[in-house]
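These are the structures, in structure tokens.
Computed from the coordinates by the stated procedures, all read-outs in this text should not be read as laboratory data. Quick caveat: nothing in here was measured; it's all calculated off a predicted structure. Cβ atoms are built from the backbone, for glycine too; each structure is taken alone.
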Structure 1
Amino acid sequence: MSLIFHLDLDTFFVSVERILDPSLVGKPVIVGGQPGGRGVVSACSYETRKFGVRSGMPTNRAYKLCPQAIFVRGSHGEYSRYSNMVREILIKYPPMIQQASVDEFYMDFTGCEKIYGNPMLLAERLLQEIYDKVKLPGSIGIGSNKTIAKICSDFNKPRGITYVAPGMEKDFLAPLPAETMPGVGKVFIEELHARGIYTIGDIARMPAEYFASVFGKGGLDIWEKANGKGTEYISEGEERKSISSEQTFRSDISSPAEIEAIMFGLVAKISQKIRDEGSMATNIHIKLRYADFSTITRAKQVIPTNDDKFVYTTAVDLFRKAYTRRVGVRLIGVGMSGFVEYHEQHSLFESTEDKRTKMINAINQIRGKYGFEAINMGLLH
């Protein structure tokens with residue numbers, strides 16, 4: 001039987017901001033856009049949650065619910081740095097570790113019971129070492145698979161530890177609301193409620209054939225998880241699935257030229273990021289959100305690339321095909337996925353593309369030494 005740990009760093013962004021500015025400790029804190037702007041809440045402290053503030057809601061609504069909150073824009077470079085510090089602590093313990101996000105880690109301790117003993121004591125040891133060395137609080141869930149471990153890590157926050165012993169998975173899950181299940185969205189929940197299904201136990205009691213016929217393959221996956229089944233292994237160093245950058249505008253924008261200019265900056269940042277990681281992307285996608293919150297995504301498969309110019313022209317083409325309404329735009333985003341290892345193609349004669357590759361490599365070196373803003377590229381239309 002597998003033994004999977006899931007570490008979730010409690011209110012991670014807020015916790016990092018409090019390390020950087022101790023005056024924020026004990027006060028209601030919201031990380032994200034400023035009141036009066038058009039951003040959303042990226043993270044919020046427990047002090048704000050009792051007023052109804054939640055991650056993902058517009059900051060204007062968060063301000064109305066908790067006007068006494070302190071709003072901070074966020075120190076995104078610091079989040080990565082602290083995440084790496086936590087990872088450095090963890091890697092010396094389990095045989096396998098997988099970082100699921102900037103503040104989440106799966107660890108596989110299967111077969112390590114004789115080394116570390118009681119799983120609860122091991123979890124306490126991990127949380128204490130992280131707090132002693134990095135001052136970040138966290139919670140750990142322990143179970144026989146990734147689904148159980150993830151649900152457990154959110155069960156007893158903050159600084160909690162929850163362990164579901166093998167064989168007790170269904171009993172643990174049965175009374176929990178269906179929306180507790182990872183990967184279950186709002187629309188799916190509404191469909192469940194329309195059929196009188198409200199708890200994970202309700203899902204588990206339904207015939208598997210019924211779930212498969214009504215909800216398809218995804219429904220069958222949810223049914224299996226409701227019955228305590230799940231992925232019992234992790235993939236160490238699992239590759240990043242995608243990287244993206246987006247911008248929410250302070251006021252709606254109706255000018256395609258203005259939007260495309262903003263897209264160029266977004267493309268420059270993510271292209272630089274994947275070059276830094278030694279990767280190339282095979283998929284380019286855009287996200288377009290109108291003022292009425294309707295959202296459109298478009299994607300295109302491409303030859304492996306990390307070239308700003310190619311990514312930008314592809315993204316703009318997708319945007320122009322997607323932007324079909326006479327409605328202002330609230331948000332634009334650009335992303336890349338399908339990563340492969342970077343490689344250079346060599347030929348006897350130096351082509352225009354070879355020259356451009358050399359230019360991009362030179363720009364990488366300059367930015368690496370003096371910072372991203374040290375040099376900017378532009379396009380002529």
Structure 2
Amino acid sequence: MRLTLHILALLIAFSSCAQRPAIQCGDEQLEHVVALLKGKRVGLLVNHTAMVGKVHVVDTLLALGVQVKKIYAPEHGFRGKTEAGGDIHDEIDERSKLPVISLYGKNMKPTPAQLEGVDVVVFDIQDVGVRFFTYISSLHYLLEACAENGKSVVILDRPNPNGSYVDGPVLKMEHKSFVGMHPIPIVHGLTVGELARMINGQGWLAGGLKADLQVVPVRNWTHNTPVSIPIRPSPNLPNDLSILLYPSTCLFEGTVVSLGRGTDKPFQIYGHPDLSGPYTFTPHSIPGVATKPPQENNLCKGVDLSDTRPSREFTLRYLLDAYRAFPDKAHFFNNYFNTLVGNRTLREQIEKGLTEQEIRATWKADLDQYKVMRSQYLLYP
């Protein structure tokens with residue numbers, strides 16, 4: 001056992017999250033993790049980002065004698081090969097021969113039957129720190145189901161690449177959905193471990209239940225430590241720039257404007273056939289990534305952000321610029337916009353011609369209150 005642990009430790013230098021050797025994700029702290037899981041029947045809510053060095057955490061734990069019984073798969077699937085909104089089906093993992101249970105689609109919350117035969121469920125997924133990135137919604141339902149069924153949850157924490165700031169409107173709960181389940185801002189400034197502590201501590205699970213929760217924190221990381229994510233967390237976030245731009249450019253999902261799905265620069269460009277701009281692109285169907293992208297096969301004119309070096313910020317600038325330039329403003333937004341941003345006021349403010357500074361002023365009270373709440377659950381300075 002110790003020899004195997006030593007060999008695996010050597011691989012950690014090449015870890016998916018440890019660009020600086022001193023940073024250690026939760027799943028890299030193998031002796032501690034194995035001790036936590038010893039003698040327990042284990043389920044894993046994981047995807048393709050759960051790598052320990054060059055080996056998936058499922059294979060790593062099995063090799064160390066952990067009794068892994070089931071795998072649970074979030075949006076994009078266990079192997080991360082399914083596009084946003086695509087169907088995820090139950091299957092048998094070819095390598096481990098373990099059952100893979102889909103938690104995306106009709107069944108987003110583990111049922112009592114799906115939790116049978118496990119004592120603890122481990123969550124190990126790379127997040128990007130944005131409210132509408134749905135892995136944290138899967139986390140919520142996991143915590144809730146485990147609390148209801150007497151199961152424990154262990155989170156193997158990972159750095160948040162957008163974790164150095166908090167920004168955007170706080171979700172109004174009448175707009176609760178799978179792309180926003182909590183009264184938190186668009187950029188929430190938490191790791192999944194910290195967010196799980198907040199969900200538990202604030203009583204946001206059904207009936208105010210509390211999950212039996214343990215977090216294995218990241219070592220030698222702070223919220224101000226830059227981190228690169230070499231494994232794309234979802235099919236349309238291919239690089240660090242897309243992850244940094246994602247909080248701002250994802251707002252185009254609630255409009256008729258293409259944000260680059262169906263190109264090699266998703267979330268790094270935006271445009272529409274009726275806009276003008278120095279950059280042109282044509283979205284095409286890409287199986288497993290963007291089968292039916294917005295503005296498919298239409299020549300779009302707009303803006304290329306892929307050569308920029310954006311600061312770590314959330315901005316309305318791109319959305320406001322596109323809205324002001326769009327000729328048919330009555331058909332700029334779609335019905336998804338309010339759900340995505342978590343309120344109905346932002347659209348109204350844009351349509352009334354408010355500036356970004358004026359809009360931001362209306363967020364301040366909620367953000368200040370959120371920051372006080374956030375401080376109670378931080379694991380990292």
Structure 3
Amino acid sequence: MINTILENLQTFWQFTGFANGDWTYFVMIAIGLLFVYLAIKKDWEPMLLIPIGFGIVMGNIPLFPGLSVGVYEEGSVLNILYYGVQKGFYPPLIFLGIGAMTDFSSLISNPKLLLIGAAAQFGIFGAYILAMHLGFSPAEAGAIGIIGGADGPTAIFLSSKLAPDLMGAIAVSAYSYMALVPVIQPPIMKLLTTKDERLIRMKPPRPVSPTEKKLFPIIGFLLTAFIVPSGIPLLGMLFFGNLLKESGVTRRLAETARGPLIDIVTILIGLTVGCSTQADKFLQPKSVFIFIIGAFSFVVATFAGVLFVKFFNLFLKPGNKINPLIGNAGVSAVPDAARVSNNVGLSFDKTNYLLMHAMGPNVAGVIGSAVAAGVLLGFLS
């Protein structure tokens with residue numbers, strides 16, 4: 001009788017997390033809890049970091065093989081939910097919601113701001129070159145480079161096609177740097193600008209007519225889709241969502257896309273990406289390199305955006321110049337990068353509001369990162 005009880009207890013012990021884990025799992029659990037702490041205590045992208053952080057904790061509970069519970073075990077609940085990440089259909093749904101909540105008026109009223117969004121994409125291609133030099137394959141380098149766009153959904157979409165084995169590290173890196181926008185960018189912006197440049201006042205954006213707003217998603221999609229057909233899943237959903245918003249006759253669909261739909265997909269994508277960072281797959285030298293390259297690409301993107309504005313101002317007449325502080329907004333972390341532009345500007349002149357101006361390159365960055373992803377996918381797939 002006692003032997004039977006002891007055998008049962010031993011069997012029970014073998015199925016517990018304590019018997020199947022090692023220190024690496026506890027390291028990952030600590031990282032997940034750190035993400036949750038930063039989201040709650042520091043208010044750093046809580047909509048992203050809480051699902052990802054808790055997902056990291058969930059994914060690193062050591063499991064007995066064959067329980068069909070883990071995200072990588074065929075047929076498990078988490079594996080089914082992770083299918084949308086693996087096959088890349090969650091990111092286009094996120095882009096649908098982004099399109100339905102984005103006002104492109106600032107870009108339409110001042111089209112030259114599109115160039116700032118394009119300039120910020122240099123971070124992507126700079127990271128691609130660095131990753132190649134560090135020994136990654138061209139496809140892996142392309143997937144890693146997209147981190148420089150500060151666009152989590154695009155990073156997941158591209159890595160699911162080009163480097164599925166690195167998707168967890170790439171996604172966590174991309175979302176981490178999105179959360180760190182208010183920390184990383186201000187020192188670079190101050191370093192690259194003079195006091196006089198920071199005080200530049202830009203002309204108020206001109207009024208944009210409803211007709212222009214309705215035509216923009218249609219014309220924008222046709223132009224970008226013909227140039228980069230491989231980006232249609234992201235670009236099509238982005239502009240379709242914006243058309244739902246601006247058409248004036250599909251308000252219910254637009255509200256669903258920018259409300260319940262994007263919230264549900266954000267929960268699923270964050271939780272399952274977090275779960276995919278199992279210690280045995282995540283704690284590898286490649287993951288460390290990915291985070292280093294991601295930081296490099298994000299810094300380069302910020303440098304490129306600010307320096308491009310300074311260069312562009314050489315050709316603009318006084319009164320038409322652009323405040324270089326909005327150059328950081330060329331990355332596609334909407335609207336956080338634009339808020340950083342505004343906050344840094346207000347710290348030097350409390351009456352110089354840059355938010356509406358910064359939204360132009362910010363939404364251009366969303367389009368730019370999707371186009372860059374399409375280019376990389378077309379060349380490397």
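If you rank structures 1, 2, 3 by FRET efficiency 1/(1 + (r/R0)^6) of positions 201 and 321 (r between Cβ atoms, R0 = 41 Å, to 0.05), which sits at the top with the largest value?
Values: 1: 0.35; 2: 0.55; 3: 1.00.
Going through 1, 2, 3 one by one, FRET efficiency 1/(1 + (r/R0)^6) of positions 201 and 321 (r between Cβ atoms, R0 = 41 Å, to 0.05) is largest in 3.
Which of 1, 2, 3 yields -7500 for helix-only ellipticity at 222 nm (-39500 (n - 2.57) for each DSSP H run of 4 or more, over all residues; to 500), as computed? Attributed to the structure labelled 2.
Out of 1, 2, 3, which structure matches 12.1 when mean count of other Cβ atoms within 10 Å over residues 113-120 is calculated? Before the final figure, lay out each step's value.
Numbers: 1: 12.1; 2: 16.4; 3: 24.9.
It was calculated from structure 1.
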